[in-house]
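Next up: some structures, all given as structure tokens.
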Structure 1
């Protein structure tokens, strides 16, 4: 999978342009393709010293990823037809694009009201994939609410199989709306702008939180005066960083609209009482009960305390009960 002479020439031409250095982020994982990604990035740095690769390690077995900015992610080696759009994305990140972001892209970025995640399935030899990448990559780099993940279906057939992808390019919005082939820009615009936020997937909200947008997510729910149904899954997520971001959003909602925050508690409590939840997750939910709840939740927590064995979890329950007992009368 060595970089070809043609690809080397294209990268060299990009590197020779007068522009600032640019940093990309590489996430190593336990996936067997990680070594191929490392080899590609090492060759890329040799050909284009302007590119700095910041590496981090994940213990997950998910595919390795190359991040261009915060919201454009490649589960793909940008080879063949994918290489030129990848280099164009790097130029946009340098704020010295080969072509300015179009007025149409800027307008669409402003119109997107709710976060969205788009997956684009490609292969290096697909003749139509570069056009789709050029349509959507700028939105992920234009400080919009759109995250774009580029996936090479030939490298990661397990991902393509899970999403039911049989041909490329295939574009999937929030695990729902999909296009096969080159889509019309107005179709994408309508799907992005006229979505029902109550239908946002947990994966979309998770990505939004992991990009540091917990407070922004709270603003969206407060503005709409509704808890997005998928938000509950984030407060029960096994990954601590995801739960933490969701708890930050929940507490902000509690400060600004306590009655709205109370709507979270019955669903959370149902999962806690149902069992099968880690003690660490139970502890965080119990903390939220104390921080967001009203005195009517005291009997439920008292019963929970009687049946709780772990000392650390018992301490959290006691603290939550104290918060509720000292909370103002409604």
Structure 2
């Protein structure tokens, strides 16, 4: 991770963690992140770069906490890997990002009880410490404290998701398509390979496409925003759709890229999306992410919980116009995707 003066605050907090039983420095972590994001945005740093920096810092925090837990519990009983999922797996994190993680291990030559008695407490310590630092618990339960399996079991699960992509299985596959190891000595290439094989499964792609066109931007026939209470949920109205579309097309293109922008670039390079359309979607994602970051920054500075619901009154006339253009671009790609993958033909 690149270190600069602007990241000194969060890194100082990470460095001050002297032991898992003395987590007081974690209380300052979120405040330091807020200050950092404010400095970066004020300096004109690209919004997607800001989310990458936040993701890197959260990686560093996670790695530090795992190391401290291992120091307290003793050496791990077998090879393992802490997996980042969702926005952390993509390296695209904001102030409202919660925890998405899993733990894989090989378990060779180790009794199941020994594995459970070690990794259960380890994950519990790390998840609780991350929550104290401001990374909320995942509402869906996708955390290493609940997702702990031998890597062969993950491979079996993944194969089932790809071969029989029912709605519940598809939700899990979507989250794990962003997986990235952040700590440990267990290779997880086999899991990437199983998920990548979904590109050869027509039904799996169709189901991913169907999910990608579900979150429709609130744009009326004449280009007017259709919102409630004069506010718009930036994530639900545009960001989620772009993330899902990028994930779909990158998989179809056989790309292992993780970030949304790189996935769209890969899809364009493989001919799945026109280059101009991919570039427009990347700019749309950048614009929406910038709005999201600035909105959450103001909420955090006021001591309020962060969310994704931006009041239209907080946007300039130019920003509102740009917002309508961006959401139309998202809707157009959704329409093209629905037709291309015949999403109405699956149940």
Structure 3
């Protein structure tokens, strides 16, 4: 074999072992991220794989370890920005750890919902699952996973004693946003809830209520509307909140999609933002920066949540356990031009 042919030929695990001066079994253990490998040895093996541009054969890895080296991401959520960011975070960890990500949309209302997901595991398609809201809050699914000893991690606001959960403190975040508006002098603050099936919707309402209570502002049910986390629902809720009669001086929508609906409704009614109405959202999606005016919102660490969920799941798959069961992260208040001082009351 001439030199050019050798350069084009994929490197073998034997060549990696020879260059790193370890056994083939040690190379396999490093590539499968198994424990009890000395850091110096692991570094030598990884350096050799990089130097040789070695790509492990997935079929061989599956046979050797009885794993598929695929994890599934399950979602039933129309928020494309949220799902896309979750995917990006999961993929970052999967690529680093030699795993593939199976992205699987679900319909909770489908009669085949459970059997469809079980098929992904029984067919050796996936070693475990990451569940996003609201799929993560379905007890029928999580209890089935537990009964069948299938590794999974939930991204959810509803913690559980029997499963691993990654959450964001939406109560604290929502309180921060409401207090921001109160500090600007607002007392009539409209609130648009998210989808009632999502735990985050209830947490964000609770945070709003807590901030009002803290400052002695009575909760006014006329200022609270039920949305669905969609632009259309935010628009409809805002139209009702801004109908003739006592109006809010600020509206806090439970996500940026609904906040964009609020801005549209305000513009149609010739209500100036923020001089006549402050508008705030939640999530800090790309649209928040490009809205007019740019949207005050809460930046969720969505990608960090996804990375952490993937790391915990891979730990469960490899070791069968993890040191902690629940992790809670925090959002950041992002102040932009859509919020300002309350207009003087007449």
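Read the figures in this text as sums done on the coordinates, not as results from a lab. For clarity, every value in this text was computed on a predicted model and none was experimentally measured. Cβ atoms are built from the backbone, for glycine too; each structure is taken alone.
Quick one: distance in nm of label points 7 Å out along Cα→Cβ at positions 71 and 247 came out at 3.5 when computed from one of 1, 2, 3, so which one is it? Label of the source structure: 2.
The value 20.6, 65 for Rg and Dmax of the Cα atoms in Å was derived from one model only; which of 1, 2, 3 is it? Here the read-out was taken from 2.
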